[in-house]
Structure formats: structure tokens, C-alpha cells
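Input: structures, listed below.
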Structure P
Amino acid sequence: MRCPYCGHTKDRVVDSRESREAQHIRRRRECLDCGRRFTSYERIEEIPYMVIKKNGSRELFDRAKVMSGLMKACEKRPVSPLALERVVNRVEMMVQENPDREVHSVEIGKLLLSELKDLDKVAYLRFASVYLEFEDVAEFLREVNILITRKT
């Protein structure tokens, strides 16, 4: 930190306080050369969580977008909003625990498919039909048959 009065680079911190919102820290400093006091503010630089799309582009992780996709898949199904909230929480946790602060959309999709398979088979098929981009009815039927054979 450079003293705004004399330009000296050595100082001591006299007092530190967090803002009410805890978004920054106010530090009262004293220059070790001229003895004058000045204030500095520190703020944590937030690095956003990113999703790497199939085409390689990146976009901000959007919790509401994940919830919207799940709600569309579960429309008119006996799945509680609380259950969907728990799924979104697990997805968000996965993104936040990634040390690179980036996660591939494929990983998110796989987790959502796994969660939906346990919640509701119809919702799973709805989501899979969009996410897995079935080319024809045969691919869709193959997925239905996998669900039927695993059930028995």
C-alpha cells in the first residue's frame, strides 16, 4: 500500500472493520514515514462459476435455468418442488466444489439424468429426450426398454 501523502510503501494497520454487508473490509492505516493516517478498502474478487457448453462456449452457472429445465420435465408429475430444490442444490454443490470453478454441461446433464431416474421415470424420459437429443423413435424406445428391464 502506498501512502497517498508521501508515497512511502510501508505502513501499519491501526484498525480493521468489516462493512455491514461483509462485502469489504475497511482498514485504517498509518504511514511509517510521515505518520499520517489514511483508509483503504479491501474487497474479495469474486470469480464466477462457469458452465462449459457442448460447443465449447462458456456461460455463467444459472441455478434458475437448471430449476426451469427440471420443472418442465416434471410438469404434471407427482414430484414435489422441494425434491427438485434438493436436486438443484446437489448440482450447485458440484459446480461450487470444482476447483477450476468450471464444469462441463455434460457433467451437469448426467447428474440431472441420474437424479430424475430416481425421482420419476416419465420426467427422466422427458428430460432425456431433450438432453440426449434422440435422433429418432428407435433411440427413444431403446431408453424406455432400458428403464423397463432395470425395473424388473
Structure Q
Amino acid sequence: MKKTVRLRVNGLEQEVSVATHHTLLDVLRREFKLHSVREGCGIGMCGACTVLVEGKPVSSCLLLAALAAEKDVVTVEALGRQGLHPIQQAFVDHTAFQCSFCTPGFLLTTKALLEENPAPTPEQVKAYLAGNLCRCGSYMKIMDAVLDAARRLQPANANAT
């Protein structure tokens, strides 16, 4: 069975016909050709498929595409439209990746964290990123990058309040 839904992905609205059992992950990859959204585990445990839905990190492998209708969905492709986003630059500067399979999920989760808490402690970063797994074990470099990104965004965050 198929259903036509209007999805708003990275600021662009598009109507797509989706099978009612297809996940947002399936639709983002197949219909939108957004391959930064990756399936790692298929059960919401690894964070590789993380996208932001209404600004919150969501495992797109668990969310039916039809349930994302009329909601703002953001993938990592939206971050670097004007050059590298400060979060992306911090990850590059700290080499907070090796194979990069997990990087899009970490970047988006970091974005959500820093929007909620512009100056997190290392313990808060660990807790917030706990749903994202890195196969390569780059956790210390990821931590350094997140804390650096928070510092880089601090003036922008201070002006936003």
C-alpha cells in the first residue's frame, strides 16, 4: 500500500509516494538521494541514520516516512551549504573521524545538543551523544571537536538569545 506524503527535507518540500512500511531512512536514500543518512544497525542503536526532525535527533531507521509528513527534516547535507559549518570545521580540525560512517549522525546530534545547551560540559556531551557509536573509537577526538564547536558557536549563540 502506498501513501502520498509531503516531506520537508533540508528546507525543500516535495510530495512523494511511499510504501506505508518504508522508513524515513529508506525514503531519504531512495527518493531524495541523501546518502549521508546511513543504515548501521537497523534498530536505532548506532546513530548512523540520525536526522533532525523538528530540531531533535531521530533514528530515521525507526521512523515511518509517513510520520515525518509536514515536519522539518534536516540531514547533514544542509549544514555545509555556505562552506563548512563551524561544527563540521571543528570535526575536521580535530580529525574527529576515521572511516566517517558515523560522522553525519554525530554532526547532527552535536548540532541539536549545542542548540539546546550552547556550553555543555564534557559529561553532558557524553550523555547527549551516547546514542551514537563510532566503529573506529574516535570518541576522544569527537569530544574535543564538540567542545571546540561549542566555543566557536558561542558568539553566535550569545547573539541569538
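Every number here is computed from the coordinates shown, using simple stated rules; none is lab data. All of these numbers come straight from a predicted model, not from anything done at the bench. Cβ atoms are built from the backbone, for glycine too; each structure is taken alone.
Details
- In this comparison of P, Q, the computed figure 16.1 for mean count of other Cβ atoms within 10 Å over residues 92-99 is attributed to Q.
- When FRET efficiency 1/(1 + (r/R0)^6) of positions 12 and 76 (r between Cβ atoms, R0 = 25 Å, to 0.05) is computed across structures P, Q, the figure 0.00 traces back to P.
- Entry that produces 2.6 once distance in nm of label points 7 Å out along Cα→Cβ at positions 4 and 108 is calculated, selected from P, Q: Q
- Relative contact order in percent (Cα under 8 Å, 6 or more apart) derived as 22 - corresponding label from P, Q: Q
- Each of structures P, Q was scored by distance in nm of label points 7 Å out along Cα→Cβ at positions 20 and 124; the highest score is held by P.
- Comparison of P, Q by volume of the Cα convex hull per residue in Å³ - largest value held by: P
- Source structure (of P, Q) for helix-only ellipticity at 222 nm (-39500 (n - 2.57) for each DSSP H run of 4 or more, over all residues; to 500), computed value -14500: P
- Structure with the greatest value (metric distance in nm of label points 7 Å out along Cα→Cβ at positions 52 and 84, set P, Q): P
- Looking at mean count of other Cβ atoms within 10 Å over residues 36-43 for structures P, Q, the greatest value goes to Q.
- Comparison across structures P, Q (criterion: mean count of other Cβ atoms within 10 Å over residues 60-67) gives the highest value for Q.
- Comparison of P, Q - label where distance in nm of label points 7 Å out along Cα→Cβ at positions 28 and 132 is highest: P
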